[in-house]
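Read-outs throughout are calculated quantities, based only on the coordinates presented, and are distinct from any laboratory measurement. Everything numeric in this text was worked out from a predicted model, so none of it was measured. Cβ atoms are built from the backbone, for glycine too; each structure is taken alone.
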Structure I
Amino acid sequence: MLTQIKFGTSGWRAVMAEEFTFANVRRAVGGIARYVASQKPQGARVIVGRDPRFLGETFCSMAAEILAAQGIAPLVVADPAPTPAFAHAVIQNKADGVINFTASHNPPEYNGIKFSTPDGCPALPEVTKKIEAEIVAGDSGPSAKARTIAPAEHAALDPKPAYLKRLAEIVDLDVIRKANLRVAFDPMWGAARGYSDELLRGAGVQVATVHDHRDVLFGGHAPEPDDHLLEDLRKKMRETGAQIGIATDGDADRFGIVDSDGTFLQPNYVIALLFDYLVESRGWKNGVAKSVATTNLINALAESHGVELHETPVGFKYIGELIMQDKIAIGGEESAGLSIRYHVPEKDGLLAGLLCCEAVARRGKSLGEQLKALCNQVGSYYPERQNFRLTPEVKAKFTEKLRSDPREFCGHPVSQVVRTDGLKLVFSDGSWVCYRLSGTEPVVRVYTEARSEKGLEKLSTAAKHWIFE
């Protein structure tokens, strides 16, 4: 029986040698090729690239051959490149899509295919459904007659120079250099190697790096720039006296930020800080976007700055659409994804780190000091996310519970019920809890936020109790 290939908001991901096999990659790329050919029968061009995972070069070669057989000219990127660099390249080169072999921050045994459309956005459900249908049709129907294109139409592409040039236009590198800021950078063996550090060094900024070589096992863990995986970055900061540490995940669409004292800054707080900083430094007040699971500190700042707030379902595609419409200065998700006005409608972990460097340099204060000032201005917010695995029985019962309209939650009256994505219950003191069932595994994601540390502890306990009671 053939594996069902399903594309989520970040593409199709699977464990290599289990579902992510050569045969299934051929099926998936064939479906994408037929979809692109149906949208543009003549003259289509698709960028093909990867992160540094195992066999990435082989998958790219395979994809190029399949595209060429469908009459589509492949633009092959030789070296690993960040997902936001591909987003920039597809727009700049007016290509008809990107096939990016990446599993982002997933563990090293995974690989994946992310398809982006000509606008630089991750493919929307209406596109991925058509691709999935093409895969099924390819499984059951006669193979399409292969068409070949002239070798001259096979082109190589290097997205790096143009993308770094764009980052240099967005980020004030002179401010960073003049402040004599020392930076430590951790690409986590991933696609951002030679990007953020090269840009900063070229501008005369002192940068030290860790994990700056290819390791398809990513040090034996997921390439995720989370608190517990950034000890080597902290060590390098201490060795070099760096005032900030910046990190990116496997495909560099997510960020991790370490403050001068070694404190990891939650992505929630980074997004809020950069929103405030962009309003101050750029004067952008056209709007701000956050997912329903992201901190209400952003809501408070939006009100304080007189900026329109957009609260979206989880999935960066919704924020990307607002960027393309120029409705927001910045948009972000608590899972460490953000982008800004006049940039790609895709998460950009490099940009996030560089803007944090700029904010520290211009303001002359650590990010922790800036956050404290923000909270003194609009109040404190304490967010948290937890994952709970569910047995089939508990999941069935809890799924039914999520359809209810609770007026009370563990003894607290519910002031607002939000169903933008999952179930979000807001309480009178501004604290809230949000439940989202995973679409791929028997897990419920629980997001809580309170106005004090003690309040968060109580709310987190109550949120867990509500699942299993």
Structure II
Amino acid sequence: MNQLFRRKSVTILLAEAKSDEHKFNRALTARNLIALGIGAIIGTGIFVLTGTAAANYAGPSIILSFLFSALGCVFAGLCYAEFASMIPIAGSAYTYAYATLGEFLAWIIGWDLILEYLFASSTVSVGWSGYFVSLMKDFHIIIPHELCSAPFNHVIGQGWERTGSILNFPAVALVILITALLVIGIKESSKFNNVIVLIKLTVILLFIGFGISSINVDNWTPFIPENTGVFGAFGISGIFAGAGVIFFAYIGFDALSTAAQETKNPARDMPKGILWSLVICTVLYVAVAGVMTGIVNYKELNVPAPIALAIDRAGDIQVWLRPYIKMSGILIKVGALAGLSSVVLVMLMAQPRIFYTMAKDGLLPPAFTVVHKKYKTPYITTIVTGAFAALIAGIFPIGVLGELVSIGTLLAFVIVCAGIIILRKTDPDAIRPFKTPFVPLFPILGMGICLVQMAALPLDTWLRLIIWMAIGMVIYFSYGKRKSKLLADQIKNSEK
């Protein structure tokens, strides 16, 4: 039992990071990190889920759902910021758990992060494919259904079925292209991300700017629709249910911490990147939700492209907007493609660095620690991650993939928040360039909000998490536990 909970001290972790100094290219600044954070966060949530959550759960009070979900993310983000500043290593929550909760729970969170990053990149790639096919159709280029859809589909109550498709080729192509970009280098990837973040922010700001003049305040009444008698169907419970649904919109900021070893000054810049990206995205989410529900009655927003619907309705209200409506659909699709591309990039950037750190600890094969001599990137793990993500994106539907992501992220947040409290007790004198305020209150609030959202998720999601974790435990006890570098070091020290 003691072996399962052996911990790595912060001193050892910092020494390991120093020994890796020459392997990675420290090219990222605070601005790069903020752009990467925005790139990771703004995607499917703002372009799709806002309308769905407003129509089915919260109505205009979806604004409060965004704020509640953001509050949990801010508390978790403060904890991530402290860890990232004091332990600037690519392993993210896995490394933090190793320093506070022990090896076994570190493995659990590392395996959990695979669920988040790998499946999130695949999920968003499938969403990107849908927008791409639609955009091509606007230019009279028709991609056959057999070449842009998953060959399998899952029907609730009936199980899996064949769709007649061959492979979702656009989703596979996107993953391959971004994987190649990530192999070339973090600096080049960051420049690409900066461009597509600028595109999607422009589209979002144009929507807010055009939409404000078309708001009908009557659409905000009642701000909190009366509950239908079912928990989560409007009313106060609907605000919390809506928060659970749109939580997917905030996934990604934690991936920034995996770039700590490629940041010029991680102690100073990591907290800025994490917290500012969260603040900026929350403001944009609230503004978009407010404008959208002000233009269109929430009951009409359960559509695949709610922003497009809102712009069309704004054109009906404001005559001067009508000449621009024809191009609005194309602009939104371009913005959505840019947004989703940046999410895939950051997710595929994060996962290989988790693999790298776990392999450095001996819990995964040593081949995962190889860094490219020229590009200074963990290219083997990047290629392996890209190959699996492409395969998953090519053959599975978006619904099944999306269900596997949120619960894994929430679990990671809970463990990181708990880790801050524990490390303050076990290593109170450690150097902390950034300190989470009001400990243990803020970490406890972060854990509580995340646990509430986890409890609101469907039973099937919990079952899939349990199965995934069971697979991870088999791998740990059959390989990782025996190959653990920390165990080997402890044996050597005891023999001395």
helix-only ellipticity at 222 nm (-39500 (n - 2.57) for each DSSP H run of 4 or more, over all residues; to 500) derived as -12000 - corresponding label from I, II: I
Among I, II, considering only mean projected area of the Cα convex hull in nm², for residues 37-300 alone, which has the greatest calculated value? II
Of the structures labelled I, II, which one yields 4.8 when distance in nm of label points 7 Å out along Cα→Cβ at positions 77 and 405 is computed from its coordinates? I
Entry that produces 15.2 once mean count of other Cβ atoms within 10 Å over residues 229-236 is calculated, selected from I, II: II
Quick check on the output: 20.9 is mean count of other Cβ atoms within 10 Å over residues 357-364, derived from one of I, II. Which one produced it? I
With FRET efficiency 1/(1 + (r/R0)^6) of positions 341 and 461 (r between Cβ atoms, R0 = 25 Å, to 0.05) coming out at 0.05, pick the structure among I, II it was computed from. I
A value of 33 was computed for relative contact order in percent (Cα under 8 Å, 6 or more apart); which of I, II is the source structure? II
